[in-house]
Structure 1
Amino acid sequence: MKVIDGSYGEGGGQILRTAVALSVITGESIKIINIRAKRSNPGLRPQHLYGILALKELSDAKVKGAKEGSTELEFYPKNIRARHIKVPIKTAGSISLILQALLPAMVFAEEEVTFEITGGTDVAWSPPVDYLKYITLYALKKLGMKVEVEIRRRGHYPRGGGFVVGKVYPWETKKPLIARTFDKIHSFEGISHAVRLPSHVAIRQAKAAKETLERAYPSVPIKINEEYYEQGKDPHFGPGSGIVIWANTDVLRLGGDALGERGKPAEIVGREAAKVLIEQLAPRYAVDKFLGDQLIPFLAFAGGEIWVSEITKHLITNVWVVEQFFGNVFEIKGDVGKPGKVRVIKKAKI
C-alpha cells in the first residue's frame with residue numbers, strides 16, 4: 001500500500017483529491033495520513049467526504065476512515081465502472097473541487113459517465129463552475145477529452161443548493177499539450193451573474209470589468225453576458241453574485257474571477273476580476289495560475305509542456321502527488337510566485 005503524507009507542501013485538500021483519483025486510475029491502494037494537517041480545522045471536511053464517496057462508487061472501492069474530521073484514510077479501489085454518479089453536498093461545498101477529484105478518474109472509464117452534483121457553484125477559495133466550464137474544459141479538449149457541464153442552478157455560501165449535471169466520455173486519444181506563449185488576444189468574454197439580488201448588480205459588475213479591460217486592451221473586443229432573474233422567478237436558494245472573465249488567445253484561455261459579498265460594491269467586484277485577468281496576461285504565458293495545477297494530472301498521461309503565469313504551491317503539490325505514483329514525470333523551471341515552465345519528461349503509464 002502506498003502511503004501519502006497529506007501535510008506535504010500547502011497541505012490542503014488537493015493532495016487528497018489527486019491521490020484518491022490516481023488510486024482509482026491505477027488500481028493501487030493508498031493510505032493518506034496527516035490529512036489537511038496544516039489547516040485550522042484539520043481532517044476531512046464534508047466536501048472532501050463527498051468526493052471520496054463518489055470515487056468509491058465509481059471504482060467499487062473499500063474505504064476506511066471516511067468520516068468528518070478523520071486525519072487518515074485508506075482507499076482500496078477495484079475497477080472503474082461507467083455509471084451515473086450523484087454527489088449531494090448538503091452545504092455550499094465547492095462543486096468545482098469535487099469535479100477536480102472526479103474528472104481524472106472518470107475519463108478513464110470504458111464508457112460514458114454521467115453525474116449530478118449539488119452544492120456551491122460560486123464560493124470562496126475554489127474555482128467558480130463557470131471557470132471550469134469555459135476555461136478548464138477548453139484546455140482539456142485540447143488534450144483530447146470530451147466533457148459536458150451544465151449549470152442548472154447556482155449555489156452560494158451559506159445556503160448552497162447549486163445544481164450541476166454533466167457527462168464525461170472515455171479519453172480515447174491522449175494528445176500532448178504544448179502551451180508556451182500566446183501571440184494574440186482575439187477577444188474577452190465573460191459571465192456576470194446575480195441571483196436573489198437586483199439585476200443592476202450583474203450589470204454593474206460587467207460594466208466595471210469591461211471598462212477596466214478596455215483601458216488595458218483598447219482594441220480587443222469584449223462581450224460579458226449578464227445573468228439575472230425576475231423577482232418571483234428566481235430558483236436559487238440564497239443571494240449571491242460573481243463574475244468570471246477570460247481572454248481568448250491563439251493558444252488557450254486565461255481567466256480572472258471575483259465574488260460579490262455583502263457590503264462590497266458591484267463595481268469593485270467587476271474591477272477585481274478584470275485586474276486578476278490583466279495580471280495573468282502580463283507575462284504572455286499561455287496558462288494562468290489557476291489552470292496550471294488543474295492540468296497536472298492530465299498532462300502526466302498525455303505529455304506536453306505548459307508555461308504558467310505563476311508557479312503556485314498548488315501546482316508544486318500536485319506534481320509531488322503525481323510523482324508519488326509514477327516517479328519523475330515533470331521538470332519545473334521557475335520559483336513559487338513567479339512565472340515558470342512545466343514539462344513532462346516521462347509520461348505516466350498504467
Structure 2
Amino acid sequence: MGYILMPSFAFRTALSEDAGVRSGFALSEADLLAHLPANSPLHDGLTRDVTMRVSAEDYAITVGDLLFALGATAQPGMPTLGMRFMALLPSWRSLYAIDELLTLEAVANHYLQLRVRGPEGQAAIFQELGERTAGKAGAMEALLEAMAFDLAYSPFFTRDVPLDDLVKLTALFESEQLPAASDQWFDQRFVNYLGSHPERLRDIHWRQFEGLTAEWFQREGYDVQLGPGRNDGSIDVRLWQPGAPPGAPPAVIVQCKRQARKIERVVVKALYADVLAEGAGAGLIVTTSDISPGAASDIAARAYPITSANRAQVQQWIGAMRKPDAGIVADGLAATQDEARP
C-alpha cells in the first residue's frame with residue numbers, strides 16, 4: 001500500500017478538487033471541511049497546518065465519504081472494483097471461486113488502466129473480460145457498472161471536467177441564478193445535496209426554492225411557467241395540464257414560501273384572490289414550514305380551492321427526484337464490447 005506525504009493545505013486542495021469534480025461542485029476549502037465526517041481518519045490533520053502521511057486507501061475513502069456527504073453517491077467510502085462487482089451481482093458466490101473473482105478484478109483494473117492511457121489493446125482486454133464472464137448471468141453487466149463507478153469516482157482516475165460545468169455549492173443558498181437549460185428549473189446536484197441534508201432546506205435561497213417547486217411539477221408532467229422571481233404579483237409558478245390550449249387559465253397557481261414561521265391567514269386569502277383573478281382551478285402553497293391552524297380553518301370553513309405542501313411533503317419530492325450516482329454510465333465500455341465481438 002502506498003503513502004502520500006504532503007502538507008495539510010495541499011491535501012485540502014487535492015480533496016476539494018477530487019471530491020468537487022466528481023460531485024459536480026466547485027468546492028472551497030470551507031465546503032470541504034464542513035462536509036468532512038468527524039470520524040474521518042484525516043479529520044484532525046486536515047483541520048490543522050501540519051505535514052500529513054496518508055495511505056492511498058484512506059485518501060480514496062475520504063473522497064468517497066465527501067461524495068456521499070455531498071449527495072453524489074448512495075454510500076460512503078470507496079469500495080474496490082471487486083467489492084462493487086459483488087454488491088451488484090448477489091449471485092457471485094455461485095458463479096465464481098475466490099481466486100477466479102480476484103483474477104477477474106485484476107483483469108478489469110488492467111482494462112481500465114489501458115482505457116485511461118489510450119485505445120491500444122482495449123479490444124483484446126475486453127474480449128478477455130467477455131470470456132471470463134461468459135455463461136454467467138448478469139456478470140458482464142455488473143462488471144461494466146462496477147468499472148464505470150471506478151472511472152467516475154475513484155481519485156486514481158482523472159476526471160477532466162471543464163470548470164464552467166461545475167456549480168458552487170454556495171449558490172444553492174446565495175444565488176438567484178437558476179439553470180439556463182430550457183427543460184430544467186433546479187440543478188440535479190442541488191436535489192441530491194438536499195436529499196442528504198434535508199435540514200438545510202430552510203436555508204436555501206428563496207429563488208432556488210421556487211425553482212425546486214417548478215422542477216417537481218415539471219417532472220410530474222405539468223406544463224410549467226415560473227415567474228420572474230421579483231415583481232411577480234405574488235404568483236410564483238403557474239401550472240397547466242399537458243395539452244391545455246394556449247391562453248387557457250392555469251390549472252393551479254402556486255405561492256412558494258421559504259420561511260420558518262407557519263403560513264398565516266393573510267397568505268391564504270391573498271392566494272384565493274389570485275385564483276379568482278386568474279380564473280385558475282386551484283391554488284397551492286408550498287412551504288418549508290407548515291400551514292397555521294387558523295389558515296387551515298379558513299380553507300375548510302370557506303371551501304377555498306387551496307391546498308398546501310409543507311416541509312415534509314417537499315422533502316418527499318426531493319427524495320423522489322434524488323438520483324445519487326446520476327450520470328454514471330459505462331461510457332465507452334459498451335461500445336468497446338461491441339467492437340471486440342467477432
Structure 3
Amino acid sequence: MALLSNTSFDNHELVSFCADAETGLRAIIAIHNTNRGPALGGCRFWNYASEEDAIRDALRLSRGMTYKAALANLQLGGGKAVIIGDSSKIKTPELMRAFGRFVEKMGGIYITAEDVGTSPADMENIRLETRHVVGLENSDGGSGDPSIITAYGVYVGIKAAVARKLKTDSLRGVKVAVQGLGHVGSYVVERLVKDEAVVTVADINSENVKNAVDKYKVTSVAAEEILYQECDVLSPCALGGIINDTSIDKLKCKIIAGAANNQLSEARHGDELKKRAILYAPDYVINAGGLINVTFEGPNYNKDKVIKLVDGIYDTLNEILSYAEDKNISTNRASDLIAESRFQDIENKWGSNKLSA
C-alpha cells in the first residue's frame with residue numbers, strides 16, 4: 001500500500017491487474033481520467049525489474065496521457081497499459097490476443113495502441129479480440145506506425161523552442177543531442193539532419209547507433225555521455241526520469257525538447273531547469289503527434305489534416321511558454337495548469353468523441 005501514497009498515484013479512476021496463465025501474460029491497465037472521453041494510451045511491453053516499477057510506470061504514463069489529450073484539445077482521457085516481460089522472448093500473437101480480451105472486458109473506457117515494445121502488427125492481433133484499439137496497419141482506415149507523426153510533432157516543438165530561446169527560425173548549425181534511436185528518435189534525427197542541424201546521437205542498442213551514423217552521417221557518443229553534451233538542444237527520445245537530482249547539475253544544454261514521456265523525475269526538477277535558464281518543452285505537449293494521429297483513424301482518415309493539427313504544437317508550446325513567463329513559473333507547471341483547466345470538473349463529452357469506443 002506504500003506505493004499508493006506515491007506522487008505517481010494521482011486520483012486515478014481505475015488500476016486493473018491482468019494475468020493469463022496459458023500465454024504468460026502479466027499486465028496492468030491504468031485509467032487516470034475520463035472526464036473528456038475514453039482513456040486512450042499505448043500498450044508498453046517492458047522487462048520491468050519489479051511489479052512495483054511496472055505499476056509506477058503505468059500510473060505516471062496514464063496521467064501524462066490525460067494532460068496530453070487535454071492540451072491537444074482531443075475528446076479523450078488518459079490511460080496506459082504495461083505488459084511485464086521481455087518482448088523479444090515471451091511476446092506471441094496469442095499473448096497479445098489475451099491482452100485484447102482484457103481490453104474488451106473494460107467495455108470501452110480504455111482504448112489501447114502501440115508503444116515501446118509493441119507494433120502495428122501487435123495491434124492487429126489485439127483487434128481480433130476487441131475493437132477498442134488504434135494504431136493499426138494502413139488497411140481499413142488504419143494510420144500505420146504513429147512514430148512518424150510523433151517524431152514530426154517533436155520536430156515542430158524543437159523548432160518552436162529554438163525560435164523562442166535562440167531567436168532563429170532555422171535549425172541550420174543548431175547543435176542537437178538525441179538520446180534514443182528507436183522508432184521516434186530515428187525519425188527525429190532524420191528531420192533534424194534535413195534541416196542541417198549538427199546532430200549527436202546515442203542509444204543503448206549499438207546497431208541503432210551504427211544505422212544512424214551510416215545513414216545520416218551524425219556523430220555518436222556513449223549512451224552514458226549523451227545527456228551531458230554541450231549543445232543547444234537536448235532531445236531525450238528514450239525512457240523517462242532522465243532529468244533528476246543526479247543529472248541536472250551536469251546538463252550543458254540550453255533547451256530540452258524530446259519525445260520521451262515523463263522526462264522530469266519530479267515536477268520540482270522543472271523549477272530547477274527554470275533557475276538554470278534551460279528552456280524545457282514539456283514532453284507531453286510536443287510528443288502528442290502520435291495521439292492526434294490515431295484519434296483520426298477510420299474510413300475518412302486524412303493524413304494531410306492530421307499534419308496540420310500536429311503543426312499546431314508550435315502555437316501550443318508558445319502559449320505555454322508565454323504563460324510561464326507571465327506567471328514566473330516553470331514551463332511544466334504552466335502546461336499542467338492549462339491542461340487541468342481543460343479536464344477537471346468539466347461536462348462529460350463522450351458523445352462527440354471521434355473514436356468508436
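At a glance:
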{"quantity": "With distance in nm of label points 7 Å out along Cα→Cβ at positions 78 and 254 derived as 3.1, matching label from 1, 2, 3", "calculated": "3"}
{"quantity": "Structures 1, 2, 3, by FRET efficiency 1/(1 + (r/R0)^6) of positions 102 and 302 (r between Cβ atoms, R0 = 35 Å, to 0.05): label with the highest value", "calculated": "1"}
{"quantity": "If helix-only ellipticity at 222 nm (-39500 (n - 2.57) for each DSSP H run of 4 or more, over all residues; to 500) is computed and equals -15000, the structure in 1, 2, 3", "calculated": "2"}
{"quantity": "Mean count of other Cβ atoms within 10 Å over residues 174-181 from the coordinates reads 25.5; which among 1, 2, 3", "calculated": "3"}
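Read-outs throughout are calculated quantities, based only on the coordinates presented, and are distinct from any laboratory measurement. None of these values were measured; they are calculated from a predicted model. Cβ atoms are built from the backbone, for glycine too; each structure is taken alone.
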